[in-house]
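Some structures to go through are shown next.
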Structure 1
């Protein structure tokens, strides 16, 4: 197996010189700061780089994962026996257009985009204040807050499909659901947002208000991955977890936040296994007490059993 991955590494380096790394520990790339190494990590900077990379991975039938900000992700302590692809370079760019439109590369981090929008005097993304991660991740998960979602402002997007071709697609709201994009087989490359003009001072004021509310209710500044479970139809997941008496519950170095029961905090000594086992205990307890099966909002990468 080691010889196989060495061959893959050499072949990829011939295709994308200087863009491939071996046995990269993934913990620094996630908000939990947890996770073991990936076999390979590939950094792609252009559409052509990405097309070449994905064509090769497909020809070898290699497992891969497109890694954004790692803010909604739990990676196994054993790592990932596959290839991690990171979007950099052209995928970080922002291009402003007439009519209050903006094209944004899907590797761009949300806080960075918001700073650019303030400077440009464009409003419409304030609801995302405090949400980490990249534009691609936000679109894939239909990230939202305060009853607003990314699906409301995206008008078009460019993706790479399973057929290996780039596609320009006009967005419609029925492409997204609660915390998901229905066409999972697509990789977001860039997106066109429709915004509205606003004075920078007013944009900052709205963002400050949203952040104040987040700090009141959520464990900001700690090692978390946002909401752990999706909200069931009738009651928020945090309410159910709290009513089950689990607030503050700990497994190893991971514990349920006393501030918001749908957040798990990872301490310095925590492992991914601690977080996973705590999630399993939450699911089991809520199911027993209320007959409700909580579904993870966090994505898992690697083996946990």
Structure 2
């Protein structure tokens, strides 16, 4: 594994690269995650593919600027990173926020994306592919209330990294989310704050900036422009819920080639950490279809 600090768009991104002669896969993590979330996934791919994981801006060991958290900017970061590594094109595997960034990358930098795996970006918050049964006025009021709460949040700062990890472990154990892979990811997210103390890298300004854009996204506008094959990975709730399912099926019809695979027992987005085998096998099967060009009939 080669570790890089790559300067792109005025910031430094932390990147891990696992060289191989096969096609390149770039893994993009969920919001609040980082490149360590893929550690259990990589063994399923490393013997066949050239693998790249990164901490997106505001995460892990990458820089956390005050701005730049629209998915189009974050996709431009990934495109710039690929350019710095002389990667002409890649398969993109994205989870949650990472799926949104991957979708933007496939839309705005189509020559760089061979295929896209979306474990996320499967519905819009409002509109014909939205999941909420409310008027536009009701939606706008709800969004403003939510954003007001988010803007009022601050980062919890602890005296030492161990003190922070103790608090995180307690919270994750209470939700039955504790796992060695989760611990490794959380440790990678610790950063020192100005003036002393430690907190998680996904800072309050980054979360706020991202969410201020999120409610405006209409992912259908992205899917309509995608030309690469897509694998959608909904969880059980999204498949069983009528509105979620309708949005997913609607998005799938906007794309020339799209597979929808429900992984049994899938848990969004932590399944990549808790049980990487079944989802990795689903992605590998999709990539085999892509390489055999089944989407062209």
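Only the coordinates and a few stated rules stand behind these numbers; no lab work does. Since we're looking at a predicted model, the values are computed, not measured. Cβ atoms are built from the backbone, for glycine too; each structure is taken alone.
Here are the numbers:
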{"quantity": "FRET efficiency 1/(1 + (r/R0)^6) of positions 101 and 269 (r between Cβ atoms, R0 = 25 Å, to 0.05) from the coordinates reads 0.00; which among 1, 2", "calculated": "1"}
{"quantity": "Computed 21 for relative contact order in percent (Cα under 8 Å, 6 or more apart) - originating structure among 1, 2", "calculated": "2"}
{"quantity": "Distance in nm of label points 7 Å out along Cα→Cβ at positions 173 and 253 - highest-scoring structure of 1, 2", "calculated": "2"}
{"quantity": "Structure from which 0.65 was derived, FRET efficiency 1/(1 + (r/R0)^6) of positions 45 and 213 (r between Cβ atoms, R0 = 41 Å, to 0.05), options 1, 2", "calculated": "1"}
{"quantity": "Value 22.0, calculated as mean count of other Cβ atoms within 10 Å over residues 125-132, assigned to which of 1, 2", "calculated": "1"}
{"quantity": "Which of 1, 2 leads on distance in nm of label points 7 Å out along Cα→Cβ at positions 69 and 205, largest value", "calculated": "1"}
{"quantity": "With helix-only ellipticity at 222 nm (-39500 (n - 2.57) for each DSSP H run of 4 or more, over all residues; to 500) derived as -9000, matching label from 1, 2", "calculated": "1"}
{"quantity": "When Cα Rg over 2.2 N^0.38 Å is computed for each of 1, 2, the largest belongs to", "calculated": "1"}
{"quantity": "Ranking 1, 2 by mean count of other Cβ atoms within 10 Å over residues 53-60, the structure that comes out highest", "calculated": "2"}
